[in-house]
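Participant: These are the structures, in structure tokens.
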Structure P
Amino acid sequence: MKATIPFLLLVSLLFFSGFYRTSDFSESKPIVSESINIEVLVDVVGKLRIHVSPDDKQLFLTRGWISYGDLGAKGDGKTDDMMSIAATHAYANQEGLAVKADSGASYYIGGKKRTAVIQTDTDFGDATFIIDDKDVEDRTVPVFLVSSNLSAYTITQLSSLKRNQAKLDLHFPTTSLVTVVDSNVRRYIRFGPNQNDGAPQTDIFIVDKEGRVDMDAPIIWDFDHITSMTVLPMDTALLTLRGGKFLTLANRAESRYTYYSRGISIKRSNVLVDGIEHRVEGEGDHGAPYGGFINVSDCAYVTVQNSVLTGRKTYQTIGSAGVPVSMGSYDISLGRALNVSFVNCTQTNDINDNTYWGIMGSNYCKNLVLDHCVFSRFDAHMGVANATVRHSTLGHQGINAIGSGTFLLEHSTVYGRNLINLRSDYGSTWEGELIIRNTHFVPAGGRSVQASLISGTNTGQHDFGYTCFMPERIRIENLIIDDSNHPADYHGPAIFGNFNPQRTDASYVEKYPYILTKEVQLKNVTTKSGKELRLSDNPFMFRNVSVTRLE
């Protein structure tokens, strides 16, 4: 039943400066035919050719699953098994079979450009997958792609949309994800060492067959013009990935913003990832950053649970402003994804070791949840609409976010320099409400610092592509601030950091006004230092904030 795997062609190199899109790496549909023996080949144009005998086909169909070993994987930790792995999933997708790794196997995956497309339940079991990134043909190509067999399509019937619009005047074949772009409008015009010209206005939301928008993830922008509108039907059946021990042998590339994405890319809605472990070996004194071992994008309702991931070593390069910067490098990357949860997940390295970057980054997401997780940080770059962190512990990079809606932090411990940092490179904006309750805050992991709960910077002189807001209302209940280690000149923790040291009297003029918090409600906030919670080191800036202490 073992297959022979002759390699007939090396695929040409193709490099990208940023993150990938599905069309860049999707495998073409393999050619499957009957043969006397099982055999896997790749033809002169790179297409997989899979030959399966009638008897073996009947065996697979009868038992309902196929293993990597059935299509020739050695599992000895030395032979490159990627062709067999990709072929196994391709055959399973065609026949509707589950996939199982061989018990105790160790699959070596070299640097050739090949992706295993997963469209059926997969049990990686106790097998090990060694992903060698030291010499790869295309750093942007994932090893595994969880994809839908439903096809996206474009629509042109609508010319505009409104923020919080509840219904589209269209019908859809099934519940679908809609992605809308207006390339005439720039948002998220970044400020600072990694400054840029922003990105086209983009939104993603769910509609039902009647065109009703799921208002738990509402439209967040006005679209006076629509330059593209894409619809992706959502799978209703749950697809599950279980188990597996994944080991990345880290790249040794030059330390530049050439992101590696050789992991598991999820581009299908309704997916459960359960019990995956990912570790990293071989990080040296230089290397290129990673765009996420688990990369979730253009989908909804994805849960990762009971899993162990790894923070990546921090490397430096020169940013777009011509000054040295530390490069973000992630094991978790989320983009244009809705209703994504991480439950009971941890990381292998110390969450307070600042030689490792924060484990998570996200863009254009809605309804993100960390529940019973121990991570070095939560992060939302280009906005999140609604986020929840509960029963979790966050390390040295704490909580960094911009966005809208409600940010709920409860029953958690945060070791960041601030309890919540509103990212200054995107205007320190949160248009909505912060709710903090039953939480323990250890400023800077216990180091001696001037502590503040909410931090950020906005001078009102930079156009970020949108009006910037501080949370309209902040509610804090049952918060313990462990500021027992503090500087000699410490006057107690502040609710707000000094968001603009220049704004100290009424003569300061903001070119782009920053809309400040209206109300702060406090109940049972205690400090280990015994010092009272203050308003800010810049009392003038926050002079009109109503602070109410509740019994």
Structure Q
Amino acid sequence: MRASNFLPNWLKRYRAQWIGRDTVAALVSTMMLVPQALAYAALAGLPPHIGLYASVLPLVGYALFGSSSALSVGPVAVIALMTASALSSIAAPGTADYITGAVILAALAGAFSFAMGLLRMGALSNLLSHPVISGFVSGAATLIIIGQIGPLLGVPTDGDTAFLILLHSFEELPDSRPLTTAIGLSSLALLLGARLGLAPLLTRAGLSAGAARLLARLAPMVLVLGAIALTYLLEWDRKIEVVGAIPSGLPEFGLPTFEWQLTFPLLLPALIIALLGFVESLSIAHAIALRRGERLNANAELRGLGAANLLSSVSGGFAVTGSFARTAINEEAGAKSPLSGIIAAGLMVLVLLFLTGIFEQLPLAVLAATIIVASINLIDVRGFILNWRYDRTDGLAMAGTFLGVLLFGVEAGIGIGIGLSFATLIWRSSRPHIAVVGRLPGTEQFRNVLRHTVKTQPGLLFLRIDESLFFSNISAVEDRLLSELKRHVDTRELVLILSSVSRIDGTALERLQQVNRDLGERDIRLHLAEVKGPVLDRLSRSKFLGDLTGRIFLSSYIAELALRHEEPQRDSGQLPGQA
């Protein structure tokens, strides 16, 4: 077997002229990664340098197994919050058990992801609907913002839910530190100003739109370096809280010790982190792939994220996934392949070896401002408005998940989200669309009598069922059949059009058999039209077809030709719309 068989596909196709663009992209993304890694580690309740550890090997792991050319993997706000939520019940933040738990959590999430990738379970990305995911992320981002009010203003925070944290922060406001508050609010204003107005300002100054966006996204790094310089020159470290000592050098590499009392409570949170991280990362990678005309492999994404998390645990880091902000800046900077991630990992090694001392003077209020501004972008107000207008059930699912996170916490919120996803699916499928249809004049096409001018036949009723039939919706179907028969008292031939029915389960079959018998007692024959092959195969293994009082037709038109009466046709009314 040749050695090239073990190389990633992107490396086999790599071109020498891409090295420059990948290097530039790595430099730019590293400038954004350093402050975010420190901030998100603090958000997870971990020492800031753990975030740097989680920003080296995970980039290499994803590059070797992933399929996106520009996805930037590393610490992210939502996964950091989920890490803190999972670990809060087993140890106090910052303790040895807490750090060990974070490492175990990353290893478990990585093992779950990699195993699912090997088993080709990429379809799990469809487990949660997008509105539910958006509601969860928006709720988590709001919770993150509320949780950072304390560090931003220099007041202690406490509480398990957004309401309690917010209430405690306001109670402590009279004891806030004026210098910390000034630094935090100034940093927040500068970052918001850069996000909202710096790019247009630079564009008017003559820069290209791409360069302007790139520089605007680097504003957090400029702010961090400026705050560090001011803290050093003005000796703010004596008056405010700063990051403090950051160990220099590379982490100790090794497999985590799986202590059962720490591992068992983390199994479910690790699975949730693996699934949610995969879904979020895949959505980001898909957006990039569409813009670049590339093909994405969901199973490779699972393996890539699994390898990233496994290597994060090996290097003493915590759980990671794809970052929207860093991926956007990586693409903007011109990344052509995952080599940009490997180069970025090399740059992070240099930071760990030689530059950690610089970040020891970074005020925690600046980190809080960085987290808040990054989280604001995750709140999807526009998505909620669109979902509410288009489909109220999606809007309610999104709002319910959002409120669940805020009122009951992260784990309860994702549980509510999963429940709402399935509840929405059951709600829709249990209320199937059923239409009385007739033939469009001069055609063989049948359409809804309420939406089109159609022709119907006396004594002949056509009903189109637009959903598979199973235990939760067959009662609604039966009720609608009886309702239409009461409205069409002259019906002698009832045709069910099953063109949209892909499956009929056992409960639905029993009810159809009963309907067939009841209609027979009323001298009404039951017919089927446009039955799918697999459905017909299953029905042929039952007694239903043998007991059917009517016939099975290939099309509705053939059914009408065979069953129509000699009485004159009558026209139905017309309403606007389409079938």
Structure R
Amino acid sequence: MPALAIDTWSELERPVPQSVAVTVIAQDPSVQVAGRILTAQIRVPAEHLDPGPRGARFHVVDYDGATGRLLPPAVLAPTVQDRFADAGDAELTGDAEFRAQNVYAIAARTLAGFEAALGRRLGWGFDGHQLFLVPHAIAEANAYYAPEDGAIYFGYVPREDGELQTALSHDIVAHETTHAILDGLRPLYAEPGLPDQPAFHEALADVVALLSLFSISGVAARLLDPDGDGGRLAAEQLTAEALRRSALLTLAEQLGDDANDGAGRERGGGLRRSVELAPTATWREEREFTEPHRRAEVLVAAVTQTLLRMWMSRLPAILSEDGSGDRARVAEEGATAAAHLLRMAMRSVDYLPPVELEYEDVLDAILKADEVVAPDDEHGYRDALRAAFAAFGIERPVGRTIDVSRSGRPVYERMNFAILRSDRDEVFRFLWENADVFELDRECGWLRVESIRPSVRVGPDGLVVPEVVASYVQTLELTAGELAERGATVPDGLPPETKLQLRGGGVVVFDQFGRAKHHQHKRLDDWDRQTRRLAYLVGHGLVDSRGRFGFTLSQPRGQRFAALHVSGGDEAERW
């Protein structure tokens, strides 16, 4: 975006714009209102953009890997003119510049949402500042984040009625961008661990894609009654079942239709409708839930079913005696609930353990992060989440996140408070001096402070909470025989000389004065958890090229993200 010339002092007096409006496809091209593709203008952070577009955090490169064709970089200058504001459907689906604008804008909006929730700028999980977005990269119905390349590759499929393009799906762009963001925040989640780790990557990406859709102005209202006149919704349209069936709670409709066609499945249902998953506490005993996407649906179902509960609880105050309601008001109440839950989910990432993630940790982190910024919870979001997770047998663990200021008395006398909030060596010294308080065995494994991140969170009542979040990881390498001697159960048939890598770790949250206040810890010497982890790794063949378990796999991380989204016989559960 070229800088505008400043000719008068009045130009200098104008406030610097913080955001600009950009046209995008609101969900995907198959979702239409009055026979037209549903579009919307979303606000993205204002920045200098070179052709591509290429900004400080994203660089769109329209290169087709199947044909070797590189298109000229798109010129996007939304502060001057958004030429796609009134574009027809053919232009939206056929113009390469719009394709570039669509992926850039949705990715930028997704990153901005996380940064607002976490209260700081975020970095990527690779060595670089700009994430490449390649909107026409692969000739297949797939899209994936590749950290080795610092890129997200979007696929396309030629059809008789025009290409199916994953880059034109709001859900898929937001989903893949969330993978990249989470990889920067919790890079070890892409490493071999418990089965909830890869599932959480998919679950958070789905939650962000679904809930962020609600906050796009006007979209929720139009999707609630796409064939209506824009006025009131009848009582039968406002039941929990009717809202559950709406397009608002479906991911990747067009891709789902394409994948389901001819596969013996109902068309028009999208790839995933996790909100319809029936609550059960026995899902972990079913083999199908070892697959990451299917396992992710449990967490997504708990969140979206919470959304439905909160949405329904807000409707009685605005409905008429006959049960009907103004469509815009109904949508506004849903958007309010969705935005609150989305912030809760995004804020929770700082309170998640850096390794060995389990769904119980997710619930604990969401609740704890929200308790910090919204102590009163006057609308009962936390109670609703507890109930939804409990229906799937997921309970908040007792003592997983500890209030350090009450449970122990760390030694600060030899600490430098000023650098404790910014220096990894000083945090390591603090943990070393207070190993007993933090239940760390100095002789059990190698301890490393992975990151220190400041944040300034703002609660719904305006409460400002400055924090510093430090993550550490503890690693132990030993043989299967040595692990058995420590009290863990080794899978039958695993040779005792097999090399293993175990991990533990945690998060210490410091207040603005440099004093520790919360500690979330996954003990390295939790032999029950290590038994379950090893059984999962061995049972699924997650072994490196040297026959070791728990180490980085030989396959690059990007290929593992691609494998998660590969097309196959179970497309209804994948991109």
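Participant: If helix-only ellipticity at 222 nm (-39500 (n - 2.57) for each DSSP H run of 4 or more, over all residues; to 500) is calculated from each of P, Q, R, which structure is the one that comes out at -1500? If you can, show how the numbers build up before the last one.
Facilitator: Numbers: P: -1500; Q: -18000; R: -11000.
The value was obtained from structure P.
Participant: In terms of distance in nm of label points 7 Å out along Cα→Cβ at positions 177 and 401, which of structures P, Q, R is highest? Walk me through the intermediate numbers first.
Facilitator: Working: P: 2.1; Q: 3.8; R: 2.6.
Largest value of distance in nm of label points 7 Å out along Cα→Cβ at positions 177 and 401: Q.
Participant: To continue, here is another question. Kindly point out which one of P, Q, R the value -0.32, -1.35 was derived from, the read-out being log10 I(q)/I(0) by the Debye sum over Cα atoms at q = 0.07, 0.16 Å⁻¹, for residues 153-440 alone.
Facilitator: This figure was derived from R.
Participant: Suppose FRET efficiency 1/(1 + (r/R0)^6) of positions 233 and 297 (r between Cβ atoms, R0 = 25 Å, to 0.05) works out to 0.00; of P, Q, R, which structure was it derived from?
Facilitator: Among P, Q, R, the structure yielding 0.00 for FRET efficiency 1/(1 + (r/R0)^6) of positions 233 and 297 (r between Cβ atoms, R0 = 25 Å, to 0.05) is Q.
Participant: When relative contact order in percent (Cα under 8 Å, 6 or more apart) is computed for each of P, Q, R, which one produces 8? Don't jump to the answer; show the numbers that get you there.
Facilitator: Values: P: 8; Q: 23; R: 13.
Answer by label: P.
Where a number appears in this text, it was derived from the coordinates with a stated rule and is not lab data. Nothing here was measured: the structure is a model prediction, and the numbers come from that model. Cβ atoms are built from the backbone, for glycine too; each structure is taken alone.
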